[in-house]
Structure I
Amino acid sequence: MDYVSALVPPVVMAVFFVGLIVTIVKTQGGANKAKEDAAVDAAIARTEAVRQTTKTSDA
C-alpha cells in the first residue's frame, strides 16, 4: 500500500494541472478578449505613468 500513497499526490497534481491548462486554453479569446486586453493595457499605462513621474521627480 505504500506505493499507492506515494503515487496519489503526483497523480492528483497532474489531474489538476491538466484541468488548469484546459481552462486557460478554453478561455483564450472569445467575447471577453477585448475587455481583458483593455484592462491589461490600462494597467501597463498606469505603471509606465508612475515610472515617468518617479524619474522626473528624482532628477
Structure II
Amino acid sequence: MRTRLSICAKKNRYHSEQDALEAARSAEITLRQYRCDRCRQFHLTSRTKGKRVPRA
C-alpha cells in the first residue's frame, strides 16, 4: 500500500533507519520504522497488523 502524499508531508522524516529506530525506542508507545515510498526517507508508525513485531 502506498503512503498518501498528504500523510507523508505531515510525518517526521528520518534520514537513516538508525535515527528512526532511536526515535521509536524513546517513544511511550510501540512504534516501528518504515521507508516511505514517496520521500524515500524513514517514518514511524504504530500499525502492526500483518507485520512481524520483534520481541523486546
Structure III
Amino acid sequence: MAKKKWWRIIVAMICKECWSTNYFSTINKAITPKLELKKYCKKCKKQTTHNSKEKLK
C-alpha cells in the first residue's frame, strides 16, 4: 500500500479575470505557499494569470 505524501496538497488554479477553475495541481506546502502561473483560460479564450487556491485538505 502506498503512503500518502502529507507535505503535498492539491490546489485549484483559478483565473484572475473570470474566476473560473481551470486546472488542478499539487504543490509542496512548506516551500510554495502561493503559486501564480500564466495559463490558457477556456472561458476567456486567452492566456491569463492563474492563482492557486487550496481545493482539498
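Since every read-out is calculated from the coordinates, none of them should be taken as a lab result. This structure is a prediction, so every number in the text was calculated from the model and none was measured. Cβ atoms are built from the backbone, for glycine too; each structure is taken alone.
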Q: Figure out for me which of the structures I, II, III the number -7000 belongs to, where helix-only ellipticity at 222 nm (-39500 (n - 2.57) for each DSSP H run of 4 or more, over all residues; to 500) was derived from the coordinates.
A: II
Q) If mean count of other Cβ atoms within 10 Å over residues 9-16 comes out at 9.8 when worked out from the coordinates, which of I, II, III was used? A) I
